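Engineer: Each in structure tokens, the structures are laid out below.
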Structure 1
Amino acid sequence: MTPDEYCQEKASASGSSFYYSFLFLPAERRRAITAVYAYCREVDDVVDEVIDPAAAEATLGWWRHEIDELFNRHPTHPVTRALEPFISADFGISHERLTAILNGMALDLRQNRMLDFPALQRYAHLVAGVVGEISATIFGYRDPATLQYAARLGLALQLINVIRDVGDDARRGRIYLPIDEMQRCDVKVSDVLAARYVDGFVPLMRFQAERARAVYREALSLLPTVDRRSQRAGLIMGAIYSTLLTEIERDNFQVLHQRIALTPLRKLWVAWRTWVSG
């Protein structure tokens, strides 16, 4: 299996909405973004699947060394070998950005609560905003303001992830909902961990959804017209996530005991429609 094939399998096996946004890209850009996505999946899996925190920290340490080796042109992992042809300013794949993503993953091992929204924003920038900046560069842009759009879009998508994954995260002992906002809605940490739909839960989640949509609208408003066509892959991501949020809202935020998702066919439909319409 070649490094590119490894990354392709990693991306397609996850069933992620991001995979559907890559389908319409030119081959070289598709290879680059697929390698970036595979890297994100690899380091995220360390946090989610390695049970022993010390072992997970050690594995993230190994990835830090591997990123050093990548920029020394001696990568050993299939993902970093797939990334190697694209480590340039033209694709936005820098040592600083790949390390920032690792730093975000490391936060998951060191804290399992977000005290307020600024804390969530800082975390989301590392694990999603930085990825948005890399993605926008791979897709291609002419106006530097497009990077502001991309970082804001990354935040919006991460906020929707938080809403979708409340139950899954709670089963791992993590809560990304800001604690101060939970307190205002009289939702206790123990309620979320026990998957109890107390009276304040839906108002809490409705507030999260309204903020996610506001950030999403803000991101779209920041996208310069000159780059709208080149950034269609990012717009596909946003359209799929926006559709997902609508489904979660229709289900009255019943996310503690289940993970609400769109079918692959529906994701493909949204992706095609967005690509055609721009």
Structure 2
Amino acid sequence: MKIVSERPQIIVCATPWSMVGQPSPRREWKMPRQLLEMKKEGFDGVCAFISPEMATEARKLGLVLMSGFDCGDLAVARAKLESQRALGVRFINIQLLDHDTPPAKAAKMAVKLIALSRRLGLSVHIEVHRDTATETPEKFTEINDRYTRETGEVMPVTWDHSHFAVSKHILPKDYSARLLLWPESIQHSQMFHLRPFNSQHCQVPVTNGKGKLTPEFVDYIGFVEDLFALWLEGPRPGNTLWTCPELGTTVGYNVSTNPPVWPDAVRCRKEILLAWERALGRVSTKKS
């Protein structure tokens, strides 16, 4: 693949998951207000399974669409893919099968699903995620290798390194050394879910609730800069990277003593963009 020389673009989408109970549980924003707040805070788009109503409201605001869903059945997945395509979505994240699915079975599903998505003109990426077939580095590596042997291509992956970091209890000093072990896959993918993590927690606060970055987030954003630099050194597919600060409010991701999630997601976006600029500078200096 030819390396692109033009300035690459990063797209940062927000997820409504970060806005549950915002601004308060009794007065939670409805979907149109959620999208309006995303636009107000500078996000480029929305990351969710897109409904017709959401697509309409997002279009009014100039927000782009990034989708995703669980996949355990190809026929069900086809219907969902077609529904998202009809709404103008192209990039779709897939959480593949279950934690106890054998890698051989998962790889076969990935081959069929990605081939189907391409026939539909879509770009499906397989997410590395807890409670799916890719939940550990070992499972993912076998699935990824099987996919490449079957197709001769690099499997497109939605990279969310938080699950690998926690499953292996990786310390900050080792983030880049142990979480960037799949450079070809990272460089050939276009979707990153950027959830701040540390060795014990899949999601850590961005701030202390008073505007100051937490030490845990400072460690994390250093890793993100390395991740961006690695991607930028590759072929840059589409010359565009689609990202989401995947900060959640439910199913155990957010600890009750943490600051509110939505303001942290807003700050995370700003720090992601700063890390992107630093990575661009590093790669430019390296090539000059």
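What follows is calculated from the coordinates using simple rules that are stated; it is not laboratory data. Keep in mind that this is a model prediction, so the values were computed, not measured. Cβ atoms are built from the backbone, for glycine too; each structure is taken alone.
Engineer: Once distance in nm of label points 7 Å out along Cα→Cβ at positions 11 and 171 is calculated for all of 1, 2, which comes out largest?
Structural biologist: 2
Engineer: Given a value of 2.2 for distance in nm of label points 7 Å out along Cα→Cβ at positions 35 and 227, calculated from one of 1, 2, which structure does it belong to?
Structural biologist: 1
Engineer: Then there is this: Tell me which structure, out of 1, 2, gives -22000 once helix-only ellipticity at 222 nm (-39500 (n - 2.57) for each DSSP H run of 4 or more, over all residues; to 500) is calculated.
Structural biologist: Value -22000 for helix-only ellipticity at 222 nm (-39500 (n - 2.57) for each DSSP H run of 4 or more, over all residues; to 500) corresponds to 1 out of 1, 2.
Engineer: Could you figure out which one of 1, 2 the value 18.0 for mean count of other Cβ atoms within 10 Å over residues 91-98 was computed from?
Structural biologist: It must be structure 1, since only it matches.
Engineer: If semi-axes √(5λ) of the Cα gyration tensor in Å comes out at 29, 23, 17 when worked out from the coordinates, which of 1, 2 was used?
Structural biologist: Label of the originating structure: 1.
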